[in-house]
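Asker: Below you'll find a set of structures to go through.
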Structure P
Amino acid sequence: MSKYKVAVFDMDGTVLDTLADMHACVNHILSSYGCPTRTYDEVRSFVGNGIGPLLARSFPADYKMDEKKVFGEFMDYYRGHCVDKTKPYDGITKLLSDLKHSGVKIAIVSNKPHLAVNQLAERFFSGLYDVAVGEIEGLAKKPAPDEVFYALDQLGEDKTAAVYIGDSDVDLMTAKNSGLDCISVSWGFKTKEFLLSLGAKTIVDKPSEALEKII
């Protein structure tokens with residue numbers, strides 16, 4: 001019998017390597033407004049709290065940005081370029097398949113817009129997950145627990161049966177705020193040293209190690 005009934009996965013930096021496409025799309029928008037572009041590592045440091053904060057961090061600090069307009073333009077462009085280079089991390093598809101075959105329910109929870117989360121989940125992991133949850137009006141974004149609790153409710157499970165898997169400081173806080181055990185992954189957008197500095201207790205270096213912690 002598995003240790004957990006539900007595995008709640010973060011999306012960006014955990015199951016999908018989306019950074020190249022995020023970087024390209026951010027720079028497209030910045031260039032369209034005549035603003036300096038950002039490096040790959042800068043965009044890496046800006047992600048984790050959703051598209052709105054990503055854009056706010058990417059534009060110059062003194063730039064008077066029309067947040068709603070820029071957000072809409074970014075999403076229009078991102079929809080057409082969100083899978084140019086995005087792909088699952090090595091071993092993730094097997095991990096999800098192994099968990100599914102072991103009877104573990106799988107949720108993917110992200111601060112991306114809900115529609116984008118579902119489109120990406122279905123494109124890359126069709127049949128391998130049970131629910132995908134993104135930013136939904138009325139639900140506070142991670143690190144608040146709302147999205148996690150919403151996913152668990154959809155699955156008919158409670159937090160005592162679940163474990164959270166993510167790659168960032170936001171994920172550590174989300175797990176803590178949700179009352180879930182946390183497995184941090186070192187292959188994502190944050191370094192192992194960074195995660196350890198925040199008190200991460202369980203860190204895995206490859207998906208097969210995550211499997212051993214869950215089942």
Structure Q
Amino acid sequence: MLLRPAFRFIDHGPLVDRELELVPAQPRWADDVLAACHHPLTVAQMPREARLSRTDIDQFLAEAPFGRFPGDPVAGRVPSYQFWMLLRHSADSRWRPPPIRIAGGLSLRVGSNPSVELHYGHVGYHVYPPARGHRYAYRAARLVLPLLRAHGLPVAWITCDPDNHPSRRTIERLGGRYVETVPVPEHDPLYARGETHKCRFRLDLR
């Protein structure tokens with residue numbers, strides 16, 4: 001019986017695009033994440049994220065220490081990098097910083113299975129409402145695509161809800177090509193959140 005080699009994370013170094021830096025999810029940023037979740041615009045537009053508590057963050061960080069989730073084959077979850085979008089000072093005097101320090105989050109799933117390829121995608125992201133309008137989702141996703149290539153993935157699948165037009169534009173800017181829209185199984189946690197269908201986009205990494 002052949003055993004698969006143990007998965008190894010890659011030390012990727014800084015991931016920076018001007019004022020945007022992707023930082024591994026760590027306790028030092030927890031208060032800034034909560035501040036972004038509890039901002040009035042987030043409360044109004046993203047009620048599920050607005051309910052995030054410090055206990056939720058602590059559980060998330062325990063599962064993915066230093067922003068690295070080792071995977072759970074039994075649950076069908078692949079290894080992933082977990083990043084937060086940190087906003088740093090910009091030398092551009094024309095830039096007006098959003099009123100939050102953490103603009104959003106990004107998950108980079110570096111394995112494949114039907115759930116990833118059909119519903120979750122290799123790259124998942126969200127941007128909090130107070131930080132929108134700066135293409136942070138596109139810029140963050142572009143920073144991590146070399147990591148997928150370094151892990152040997154020839155193709156990335158990225159998904160979005162059919163009515164999420166900003167996310168669709170982000171995927172298309174990245175070079176994603178629409179393939180199809182598929183239903184989400186009723187037993188999947190996405191379905192419980194009201195996400196009943198996913199648009200699938202194929203991004204060639206070669």
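Asker: Can you tell which of P, Q yields 1.6 when distance in nm of label points 7 Å out along Cα→Cβ at positions 163 and 187 is derived from it?
Answerer: Of the structures listed, the value fits P.
Asker: For distance in nm of label points 7 Å out along Cα→Cβ at positions 11 and 51, the calculated result is 1.0, so let me know which of P, Q that is.
Answerer: P
Asker: For the read-out relative contact order in percent (Cα under 8 Å, 6 or more apart), a value of 26 was computed from one structure; give its label from P, Q.
Answerer: Considering all the candidates, the number was obtained from P.
Asker: Let me ask something else about it. Using the calculated result -13500 for helix-only ellipticity at 222 nm (-39500 (n - 2.57) for each DSSP H run of 4 or more, over all residues; to 500), pick out the matching structure from P, Q.
Answerer: Among P, Q, the structure yielding -13500 for helix-only ellipticity at 222 nm (-39500 (n - 2.57) for each DSSP H run of 4 or more, over all residues; to 500) is P.
Asker: Now for a separate question. Tell me which structure, out of P, Q, gives 12.6 once mean projected area of the Cα convex hull in nm² is calculated.
Answerer: Answer for the origin of the read-out: Q.
Asker: Which structure, out of P, Q, was FRET efficiency 1/(1 + (r/R0)^6) of positions 59 and 123 (r between Cβ atoms, R0 = 30 Å, to 0.05) calculated from, if the result is 0.85?
Answerer: Clearly, the read-out refers to Q.
Each reported figure results from applying straightforward, stated rules to the coordinates on display, with no laboratory input. As the structure is a prediction and not an experimental result, all values here were calculated from the model. Cβ atoms are built from the backbone, for glycine too; each structure is taken alone.
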